[in-house]
Each structure stands twice: as C-alpha cells, then as structure tokens.
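Every read-out reported here was derived from the displayed coordinates using simple, explicitly stated rules and does not represent laboratory data. Since the structure is predicted, the reported quantities are computational estimates derived from the model, not experimental observations. Cβ atoms are built from the backbone, for glycine too; each structure is taken alone.
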Structure I
C-alpha cells in the first residue's frame, strides 16, 4: 500500500496533466445498481485518460448508495484501473458512518477517500476538524476534505487538517476565492487544493490565478472530448479558445443546470444517456430533466461536440 505522501505526489503529478473524472453510477430503469453497465461506462471514462477517478462521489450519487452498492462500485473501479491511475472513493455522513465507507473503500483497494459534508447540522470549525480526525483514526487511507454547503474551513482549521498525517488536501465547492487564497497561503506547500465547484470550468481561470489550477470536471462524465479540449486550451494559454468553449457550451450548460436543484447531476446523467452511455436514470431525491430540457440539452451537446 502506498503512503499518503506517495498518493499526494502522484495526484499532484497527474492533476498537472489532466482533469479529475467524477464518473456516474449506473442504475437500471427500476433504480437498481447495474454493475455490468457501470463497468462498461467506466471503461469509456478510462479511455479518455483522466488524471484520476473519483467514484461514488457527488456526481456518482453517493448519497443514494447502500454500503454494499458502494463497495461494488469501488471494487469495479479498482479492478478496471488496475492501479494505473488513482481511484478516490467518496465517504460521508457522520464520522462513524463515513469511517465505515472508508473502510470498505480501503478493502476494495481504493487509493484514497474524499470526505464529503456531514449530514444536516452546521458545526464550528473545531468540530469540522474533529470530524475529519475521527475518520482518519479509523482508516489509513489518504483523505481529501471537501468544503461545500454547510462545511467551511478557515485558515486555522486548514492548518490543523494539514497536521493530520493522512489528510492530503482540500476540494473547494464554495468558489470564494478570497477565502480560498487565505487557506492556500496558510497550508503547507505540499497540501493539495482543487476546484470542485459545479461545472468547474467556469471558474478554472480564476482558480488558476490564485495558484489552484486543478479541477474536477463533471463534463468529462459525458463528453470527455469537450472536457479535454478545454483543459488543453486553458493550459496552453489559448484564451480565445477558452472563451469560445465557455461562451458556446459551458455557459449555456450552466444556465440550463440552474433550472432546478440537483441538475448538476441530473443533466450530466441525461447527457450521458443522449450519448448512449449505459448509466440509467438518477435516483430520488434527484429527478430527470423534462422533455423540453432534454431537447435543449441535445442541441447544446451537439454544439459542444462540433466545437471540438
């Protein structure tokens, strides 16, 4: 088993060369986990050579998976990658349950875990740190904390997180660049940060300007061609190409995404189905787009693919 530092070093190296993929989880029309379909879909994600894969996370509907379903998804991801690229698995809820998910991920061979926000309550920052510490005590997996919604770390608490030996980084879902700059300047230089806002490409340039160039890409889950074209243009400094992709594809996608709560996942899954990827519907509490929205999404997807 690799050490936390080795995992962090590999992620840093990989994130400089590609986007982070957050694969969808495949369900049948009856809403049951479809392992064979997920394996087929996951192979299509790997074929696009992402920097790393984050399975059973937000885009993968972690919040609707049973512990056994989660274990199966992580196991398939590890088998298919064969340790060629890092596999990070989601974990969440209260620390006791999150530790159970992390233990299953470790048994399945995952390289790390993304600690998503706990359930329901707002908490002070010392409690947030203790939540992460409790999970770290229960597993030797490298951990990445995730701040979004009701979880927000400050500079002091990030310094405390960085002192936990297996905590290697922070995913940011807030998009508050002033606050994030303070966190980055406080943390050790080898502490990982990456942009995890919904449709992260929209803010990728701004994050890069404060020293956080790595980002997750939900678009990679259904159109890795578009995702990779954007990444290539961004890292080449091709501003006109970046603007074109943002203007013609990403911004209209975000406007459609903002129609209803949960569409950051539902639209991604619908777009994957439009491309005949075997992912199935979303599970409750999410809902699939309307026929009119699907028509708009289909046209937008065609525009994006034409651009690349």
Structure II
C-alpha cells in the first residue's frame, strides 16, 4: 500500500499552451479532477526563481484573462508529502488555480526541493524565496505586491501555512533545534518574504501529532521522518520545528482551512487544531470540514472554491 501511494504522490501532468491550456484529470494524491479550460492573458513556464538553473527552483506563472496593469498574487503549492521536486504542473490547475485566476489573482506555482534533495528547512526556504522573487520581479510579471497570499494542498498546505505563520522569522531556535526559516535562496534576499493571507487545503500542519485521528500507516518510515532525516522519539524538537505550534501568535495573518472529514492520509484533526489555535489567539480564520471529503477527493466543490476566493477578497479589501 505504501509503495503504490508514493507512486501516485509524485505523478504529474504536462500542461502546455500559451494563452489557454487544458488541465488533464490528475489522479492519486490530490484526487481525480475534471478537465477544465484555463484562460490566461499571459503565462510563463519554468521560470527559475532562484537564479541557479535547477529544475526544483522553477515556477509557472499565470495571469488572469482580463488584462490589468497589475494583479494581486497567490502562490499555490502542490502536494507530494515533500517527496516531489517537480510537480508544479499538477498543482490543482483545474480547480484551485482556475478559481483564483477567475477571481482576478495572478497565480505562481513553484517547484521546491524534495526531502531527497535536502532536509528541512530547505522546503520553506524555497517558498520564502518565491515570495521574494515575486517582489523583486513585480514589474516584469505585473504583480501587485500589496497583496501576496500562499495556498497549498497537503504538504503544499503545510508549506503555505508555515510561510504565513513564520512571517518575519529568520534564525530561530525551537527547543534545542537551531534553524534558519528565511534562508538565503535566490537573488532577492533584500526583499521581504511577508505574505498577507494563507489557504490550507488538507495540510499536515502538526507533524508531532499525525496520530490525532484515523490515518494511513506508512510503516517504519513516514514522510515526516524523510523530511527531517530522523524519528520523532529521537529528535522531538526537530519535529516540532516543522509544525505551526512554535510560531503562531496573535499577529498572524488571516488563514482559511479546508479539510475532509474522511481524510485518512492527513486526519482532519490537523486542520481543526490549526483553526482552533488561531481562533484562540484572535487571528482572523475560517474552517470548512467537508463531511464526505477525503484527501483531495470531494474537496473542490464550487462552494468551497468560492469560500477561498471570498476569504482572500475580504482580507485584501480590509487591508
């Protein structure tokens, strides 16, 4: 079961075209998604946001069909249990990305280093670099940097959440674990990596407690073990540093959570724990627990996608 699961998590679809593209149904980790025509005014593929020529540091950029001088931006991150370094083309293109484009947001879908390429915090360093790139190249790609949000599914939801709750965090210490959340990836280290909001779709946001509900067994080695190259009972502080808990405070940016109540890969208590913690601090947040939703399957209804864009619109308007 584990081997079949890992194979499905790293599958991706090739997305081709210039002014419009057809997103093919992507199965496996994110569930089967229907074909959807995505119309853009401009798009760029395989843009290297780190300036190092590495495929795992590339992104695809999509601008809405309606042409404007500049667009608010959402960084949307694929799910892969941190195992894939090249799945940006399968990053919920026909669902989440399409809805964001239709709502007037530019969308940046980045690759990031996998747990085989580098260990934590390399993955969040890459996402921070994407945000800095957006600010550094705003004129080139018509980005309105007054509003930048992160979004992601599964491990992408984890990275989207961590990027938001670590606004302003650089060198830090979690217990005995010292790490640099900001990192030094890319050419725009002088730019800010702050974001204004986040959307978490089925993310494993507290890897110290993945047994909080019904979940898939990975046997002797879990994706979290691979990410940190250790075990929870050996390096508990390292595990804690991958979770949202050490970083949240009352000043966090608004964050919306979507989780399936029948998710047996990342149990829905993960999303609820994040929501409850933010709510207790007075942070603007919302949650949708989809009764029949699995791990991606049954999650992308028109209603849920509209909740996402409405939430981002409200944050942007209030801002």
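Of note:
- Distance in nm of label points 7 Å out along Cα→Cβ at positions 42 and 250 derived as 2.9 - corresponding label from I, II: I
- Mean count of other Cβ atoms within 10 Å over residues 90-97 - structure with the largest value, from I, II: II
- Test item: FRET efficiency 1/(1 + (r/R0)^6) of positions 74 and 162 (r between Cβ atoms, R0 = 30 Å, to 0.05) calculated as 0.70, pick one of I, II: I
- Among I, II, structure where helix-only ellipticity at 222 nm (-39500 (n - 2.57) for each DSSP H run of 4 or more, over all residues; to 500) as derived comes to -7500: II
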